[in-house]
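Just so it is clear, none of the values below were taken in a lab; they were calculated from the coordinates. Small disclaimer: the values here were computed from a predicted structure and weren't measured. Cβ atoms are built from the backbone, for glycine too; each structure is taken alone.
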Structure P
């Protein structure tokens, strides 16, 4: 079984397609179990962010696993397979691991090098683990990916500027409000809809930009209160408003940032009312939700500027931050991938080596017991020396085969060599499987 990645991102699909496939936090467990109910999916993890939706699965075979995963996705988003496939990318085995490492490093992000994806991947893993859909293969791959992502952010300058989707949309908002970079945010009043990780990141950046006040609205008032309290503690006036008070709050703010986990729009044209009246500057509305939190028609209202993920993608394309650090990061991913594959290949033949040694030990012990039955009066010291001699002979005979199988594993030929050992020594296939299962239970 190998890692199979099936997904779409801002690179392969427009926002209206992405939001149809997007999976909310509340639906993630349900989708994960739907995946595991399929015959050819053994493990599954779902990564759904503001600019990507990806399934990481351990599949018995490529084509069958792909069919199972796309079947779940098409059922969910009510699209035909042809419609969906036009926007999907697929990575398998080593290519799937490489993609995972690149994603964790922020190299596949809309804003290259952004660090938020590490937290999102960690959250996705935690959700899959809680749902019981993660096994040994995904555990190893994701944990290594998290280490790779952390290493790249520590050892390269890829994320040195701290750029993210949030920082890009706020920079665009500052420009729309009449200032370069984030200078246009100073002294502004802001309404944040949502209280998740994106909202936390946004309020932190808004505080640093010197906004005059932050109002927070969220379905769960307690979460909004925590963000507001943190803003107050850092010296920025903040207050919590109810979702039913959003319409009356809009006329008092200059900027609205929407980043909720809602499956539909939380801000529409009807909510604007007279929010655009008597303004020196337009009302800037930023939508970072996937699915979208703001009705597209809001952007057509006079006096309103709507910035969304499409805006961010265009801005990043225009002011791309690619540098030599990105190339260094890609090289590190390649190194880490090679190291990971070598480790996995070696681990793959270990159960056969263990089964071979176990079989040899059983044969040696059986012959020693036969010796005891034939020579019951054998001196204990002599028997002990014979036992040591027999086991030394066995160890020396097995040394070369076990070293060779590990060497072949590192070169990518280990499975064929291990299969030859199983046939030559008539090893029970169930023995190696049992050893593997025991090791996985121990790791868990």
Structure Q
């Protein structure tokens, strides 16, 4: 091949490589940008006076005197709204059945929407559910509820050639000419005085437990459960994986049995994770009875089997990559085979082994299917270490799926879902970053 052609091919490959890297970077930005932007909404948002009242009453946080003053200011701003409700309710009782038939249902819906926005009306008994005891704690959700209160959703079917078109009809039109007509303008102009939104940084989202099915509080049980499962998986997978890698690299030889064993390990790496979950349920819980039902222990054992092929293959490759001269020099000085492996080969292969361990830990932290049947529950308290032997736990991967698909008020807690996703992504990124840093430091020391 001519030199000119070789240079042209080298330049072409370089350009293609740069474009591939740029495309991958853009793809990551496109995928991760909404996760980071919306996930930060769980930590940084405009909290209303209802949020500060909740924090004081449920968590004991905040300036008690200052919050009481804010609650009093908000109550004073809301009082005209409740006075209008009382006046209109009296009119419903006094103006006859026709008036009640015309406005009764619409008024009841209006009061319910106001209750969702501001909380229970003064004088009402405290609701059973925590979510009903407070109004909207976040300004973004309060804006949505205000829009629901000001407008009625209707559908226009005038064009028979297509489906109905959703239109927003001002709710004031339903109460035109009544004593409630001024209410809607007052809500539009004075809503901030009624809710007193303020910039809030809720860093305790990571360390508070949730209340009322994640309507309030944080994700500490899910975060702690994920850490338990990931660390537990590696406690079982690391010794088995490294011992198996040493056997395959230094003792096994090249027989047909070894080839079959390598094939089985490679095949296990490609088995769908849901199969591991079913296996964990059938073997660890129903056959071996490591626990009477779901538990962190059963989930950790299942995840250990899931990541074991990765640990074995990566550790074996790291051991095989150690220069043969290391082994020959150690044995020529009188070292035995096992001493040489432990004292010379494993330290030299440590960067690759650690990388495989941390990357496997990242995978274990992000798996959902294996823990559905063996370890995860939707709601639970933070576990003590001794409880992991017999108790199930919430976990970030499972709860992200559960909140996004099965929660009764999925739109109300969308910020919690994205906050969990952001936390899980950052956790995995930190594990990968730790793998890179540890590998670089150990490689530097070995070179010295």
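Structure values in brief
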{"read-out": "Among P, Q, which structure scores highest (criterion: FRET efficiency 1/(1 + (r/R0)^6) of positions 202 and 314 (r between Cβ atoms, R0 = 25 Å, to 0.05))", "value": "P"}
{"read-out": "Of the structures P, Q, the one that 25.2 was derived from, the read-out being Kirkwood radius over Cα pairs in Å", "value": "P"}
{"read-out": "Origin of the derived value -18500 (helix-only ellipticity at 222 nm (-39500 (n - 2.57) for each DSSP H run of 4 or more, over all residues; to 500); candidates P, Q)", "value": "P"}
{"read-out": "Winner on distance in nm of label points 7 Å out along Cα→Cβ at positions 66 and 106 once structures P, Q are ranked, highest first", "value": "Q"}
{"read-out": "With semi-axes √(5λ) of the Cα gyration tensor in Å, for residues 194-249 alone derived as 43, 11, 6, matching label from P, Q", "value": "Q"}
{"read-out": "Which of P, Q leads on relative contact order in percent (Cα under 8 Å, 6 or more apart), largest value", "value": "Q"}
